[in-house]
Structure I
Amino acid sequence: MHPHLRPLYLSALLLPVCLPSHAQGGNDEPDPERAVRFSCTYLNDAGEETESATISNEVPTASAPRGKPRQVAFTRARSGIERMAVHAGDTAECTFPSGNRVRVKVGEGEARPYGRCGGDPEVFLSVWVNGKKIESRRVVAGHCYRDDDSNPDLRLDYRHTAASTRLERCEAAGARGARRFVCKPYPDLAQLAVDTVEYPPPGTARPKPGAIERLSGTDPVCDTAQKALAEDAGVFLKDAKRSRHLAYPDWKAASDPLPKDVADAEQSVFDLNNDGKPERVLRKTFETNYMDGNVLMARYGSTAAPLAWTPSARDNGLAYLPCQLADKPIPIAACPPFSQKGDEANLSLPTGPGRDPLKFRNRYTSVTPFFFRNRTYLGLTGTGNSDDAAVLEPQPAGGYRPACLFRRVTVNF
């Protein structure tokens with residue numbers, strides 16, 4: 001942890017990743033190739049009961065049924081088969097007379113305007129059998145999935161009779177047209193615990209997706225930040241819209257000579273480190289596969305336009321964020337994009353007992369200054385972990401105090 005960061009029990013702001021499925025051909029119809037096929041069958045032949053379910057990412061034929069995802073409850077008086085196409089944002093479940101149940105939930109990642117297949121976000125699924133998760137966020141489509149022969153066709157099979165139960169995952173990879181499914185059984189369900197988030201015990205309320213949870217911080221600024229996040233989870237992103245709850249600096253084009261890596265930066269004048277002396281702060285925004293976020297640059301205590309802004313390793317008066325928030329001190333000259341030596345110069349924040357620390361990747365983090373009660377604060381979030389957000393308070397003597405951290409409740413996967 002950075003020596004100037006006081007330990008606080010912090011955790012993550014989790015934003016929804018379950019997005020509307022991509023439409024096909026520009027219309028409002030979801031693309032069937034981005035859906036998961038889910039079929040359930042119940043047969044009762046003179047008391048001989050058979051229940052089965054199949055989940056597959058195989059590309060459907062033109063005549064394949066495209067039933068809407070739904071909750072199906074078979075009864076012993078009702079045999080039959082139910083077929084569904086489950087798209088991102090959908091949940092479907094079949095419950096059999098025995099009480100056995102199979103649930104599938106499909107989600108979708110973020111589209112990005114850069115990188116190979118960035119505009120084709122991943123489609124993933126999670127699967128529960130009798131409340132026990134057997135697949136979690138398994139990618140089944142999107143991100144040019146079909147262009148790579150190593151990505152398998154997938155089929156999950158469940159079959160139960162009075163004599164036996166079979167639950168297995170079958171995969172077929174290799175050249176199209178020459179694929180053969182190879183099946184492996186799942187671990188014994190008796191050895192798995194029920195997912196109590198997906199299936200909460202009676203009397204226990206399930207957290208509502210989209211709600212903002214504050215996991216640390218009692219400062220008044222946390223109340224305001226929480227209201228802003230509740231209205232717009234992206235208030236700390238590099239391209240955030242103005243929030244009625246937060247006051248931001250005014251930015252304009254910078255005319256200062258700058259290194260080519262940070263040319264075309266914007267500038268504003270405000271007290272960055274809360275020491276009563278304003279700084280000329282430069283902000284450079286990136287949107288590439290290497291860097292997706294923004295950086296802040298300033299010379300503490302100075303509003304003068306430097307003749308040349310040089311990332312000197314020996315100039316302690318320079319601020320370069322978020323790289324200087326890293327757990328280990330690093331010279332600015334080693335920070336991205338000036339050097340790849342600092343590619344993994346990340347900020348770790350404790351998330352409480354028994355939890356892994358939260359890490360902000362500096363190359364994919366947005367640092368957004370805002371003002372509250374005549375103090376400057378920094379809001380952090382980013383592409384690298386867009387589910388997270390933190391509020392830091394810059395300190396006059398150096399360093400940054402974690403003020404609060406939030407979590408946006410997401411759909412459980």
Structure II
Amino acid sequence: MFNPKVFSLIKQISEAWKARLVALFVLAFFASIASFLRSFPFGYDSYASILCQVTGECGMLGMQPLMVALLGVLPFNTFLLNLLFLICTFLTFFALFLIGLHFCENERVVWLALLVLVSFCPFFVFHLHEWENELFAYPLLLLSLFFLLKNKIVPCLGFFLLAGFFWGGVWYVGVVWGLAFCCGWLALPFVLGYFVFGESVFGFLIPTNVSESLLGVGLLDLFLLVVFLPFSLWFREKELFLPLGLVVGLVFVVLQGKLVFVLVPFVLLGIARFIVLVEEKGHNLNILIPLSFFMLFCMNIAFFYAEPSVEQMFFVQDSIKISKDYNLPLYNDWSYGYWLNYYGQDTNYRGSFPNPDYNNLQKPFIALSDHNLTTINCIVVKEKEIITKVWSCK
């Protein structure tokens with residue numbers, strides 16, 4: 001039966017807020033459509049989480065206690081997965097909307113800024129629909145920031161610490177937001193970590209050869225919206241968003257792309273300020289509404305065809321079948337490791353570099369690789385109009 005306390009709580013929500021929540025949910029739905037339509041979950045590391053769910057093998061997930069516990073009780077079901085994506089996306093938009101309203105009294109401007117941010121920033125379609133631990137940390141961190149702005153320290157710390165059990169990167173977020181919001185004490189855990197763990201605390205910031213961690217690649221997740229970052233500095237009038245916080249955030253993101261989330265509130269307020277400045281000049285920016293929905297449609301199209309494609313997953317299955325038919329060991333580029341695990345194929349090459357040293361492997365073997373292996377006398381067994389090939393090396 002329906003809980004009467006829940007029903008009473010819903011009745012207490014004003015009609016205006018009910019309309020806002022519905023609008024935020026609709027926006028979240030538009031950002032999630034392609035995820036529901038995909039044949040396979042998006043991304044490479046998503047399959048590490050799926051492997052944990054299906055087989056109980058969770059060692060590759062590192063220090064993510066809440067995520068591992070959650071994966072231990074959640075059954076793997078693509079519809080359930082997409083439902084979680086939708087809920088986390090909605091909560092993220094809700095928290096951003098609250099933060100926008102805190103700074104800008106013109107609600108129309110906040111809506112327009114949020115719509116532009118969501119539609120033009122690949123982060124919201126791609127990273128909020130990837131089955132990784134950060135998914136749960138994002139809305140928790142934004143809610144923590146909102147309560148910080150309201151000087152409600154207990155819920156602020158509560159949401160922040162809860163997010164920390166999902167994602168270790170929250171401490172870097174705390175440094176940037178702590179500096180930006182004149183609450184430098186938020187950086188204290190990071191400083192203490194330096195004295196306890198030494199320089200290893202900076203290890204997460206070191207760029208790697210993994211695509212999401214390449215030097216400077218994080219700014220691509222903001223697309224053209226990077227240009228709005230300087231406009232957020234206008235809010236210095238409220239002694240918030242100091243340039244030091246923005247600069248440190250930019251440095252963090254350039255070094256480690258996975259930290260792009262730290263700049264999201266800056267971009268939101270930068271867009272809001274830009275809209276105010278332009279409309280004060282007598283220009284109406286309502287044209288951004290249809291343009292934003294068009295961009296969101298394009299983002300969904302790009303996400304629908306993002307890795308792994310149906311063709312790539314067929315290649316993974318075919319490589320396993322070919323290796324069994326030839327009765328030969330199968331080696332793979334590390335990027336395909338979790339996908340192979342998904343179909344029951346064991347491999348030591350997954351999650352990160354290095355790749356197998358194909359030059360020195362004992363022949364014969366089958367290889368699933370993007371590299372050109374003709375130099376070691378391998379022949380292509382299967383290929384199509386993608387760079388992935390199945391090789392026979394004898």
Structure III
Amino acid sequence: MKTSGTVRVSLATGRVEGRVCIADRPAEVAGAFALNAGLNVARVTDGDGKAVAFDGWYDPGINGEARVYTVSAAPAVLCVEYVGAYPVYPAHDAPDDFKGVMAFNGDSARFAEQSAWLPLPFDNKAKARAGTMAYALDVSCEGCRFLYMNGSAAIIGDHGRFSSATARPPLLFGGKGPITKTANVTILNETVAPAQADALSAAVGQVASYYRDYMGAPVADQPTFLRMVAANQVKRDREGSEWAFATWPTIAMSGSVGRVGATLQAGGQARDGRIAYIAHEMGHYYFGTLARSPGPYFWFMLESTAEFLSIKALRALGGEAAAQRHIAGLAAEVNGHTQPFVALDKITDGASIGGTYRYHYGPLLLLSLERQVGEAKMRAFLRGLLSARNVRTWADLQGVAARAGIDDAAWERWRSTCVADGRRVCQSQDSLGKTGR
């Protein structure tokens with residue numbers, strides 16, 4: 001899918017206008033689109049400007065932050081014109097802020113993919129939005145010093161054209177702050193001391209080098225670290241809380257990017273935690289950008305794999321003790337989860353893979369597989385998942401394993417010992433020792 005068109009934003013008024021067209025939509029998402037509930041649809045047309053009838057005004061379908069609109073016909077190119085306005089919080093005293101908010105704080109505008117600031121093709125049967133799209137957009141932001149779109153280089157100015165042939169989660173940020181570029185990272189919207197920026201760049205470079213060797217393919221994206229002053233920053237500062245999210249290759253933080261660099265400089269266990277976090281998000285270049293598998297195993301293929309990679313990177317960069325501390329933290333979360341897990345070989349619904357499953361239990365299952373088959377075959381298995389692209393069933397996973405050299409007996413031994421019945425015996429802290437080198 002590819003999105004093209006124009007988007008106009010005003011920092012002072014919170015006004016947003018768009019005329020956006022979507023081409024190459026798969027059949028399952030061709031008949032509907034989701035758009036932020038604060039945006040009003042002016043008209044829907046085909047690629048030639050001919051009006052297309054649509055429903056969604058009365059008794060609308062709702063999907064999170066968005067209204068769902070259905071079209072009576074499914075033209076090859078679907079164009080949507082829309083306009084809306086949002087509260088501006090220059091005192092940073094909003095009641096809430098999260099990834100689904102189209103956020104104006106007086107100095108910046110932030111629209112992440114969850115906010116549906118672009119019309120997103122929608123699967124009415126699966127109740128799911130299209131998550132990524134290639135794009136070619138003309139963007140202007142009245143009052144902005146710089147503009148940035150996920151997957152494109154930031155520009156100085158209040159107007160620019162952005163494009164990506166690679167499908168990306170759509171994120172837009174416009175602000176008044178500085179831009180710092182290093183060998184391996186770009187830092188937006190915060191002044192960072194050179195030594196801190198260099199420490200962050202060095203850490204990202206080390207993770208990228210490890211992943212290139214482990215996955216057999218380089219990380220082609222350079223991550224962008226974005227300092228976002230949350231619309232409710234006053235509340236967060238009062239509570240001492242920080243908030244971060246990743247929309248690869250963007251890593252957005254309500255806390256200071258400079259402090260991350262300082263922690264990396266200082267070393268110790270705090271550095272290990274930052275390395276693990278950075279490595280997890282960089283893992284989404286492979287699982288999330290190069291490979292996305294819709295279906296029941298989506299969250300396992302997206303988050304459990306990225307966390308497994310982060311453990312491997314942490315072991316390589318921080319040592320065995322650092323990796324074991326991190327693994328012990330995952331195991332503690334799993335052991336504290338009171339509800340039973342659906343066995344990985346019985347997954348039929350993506351909702352079965354909840355937060356603890358995808359971020360803690362799933363990675364530990366992958367570690368247990370590595371102990372069964374050895375590091376070389378496990379590396380081949382991860383590379384196989386990357387090229388498989390479409391893993392929907394347990395049989396699909398087993399097929400990838402077979403192509404990686406994991407024979408049926410070893411796979412069944414792992415399934416019966418560690419996977420069956422959602423058991424946790426293989427995830428106890430004592431069983432997570434070193435893997436073969």
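Please treat every number below as a calculation from the coordinates, not as lab data. No experiment lies behind these values; they were computed from the predicted model shown.
If Rg/Rh (Cα atoms, Kirkwood Rh), for residues 35-146 alone computes to 0.98, which of I, II, III did it come from?
Answer for the origin of the read-out: III.
Determine which structure produced the value -9000 for helix-only ellipticity at 222 nm (-39500 (n - 2.57) for each DSSP H run of 4 or more, over all residues; to 500), calculated from the coordinates; the candidates are I, II, III.
The correct label is III.
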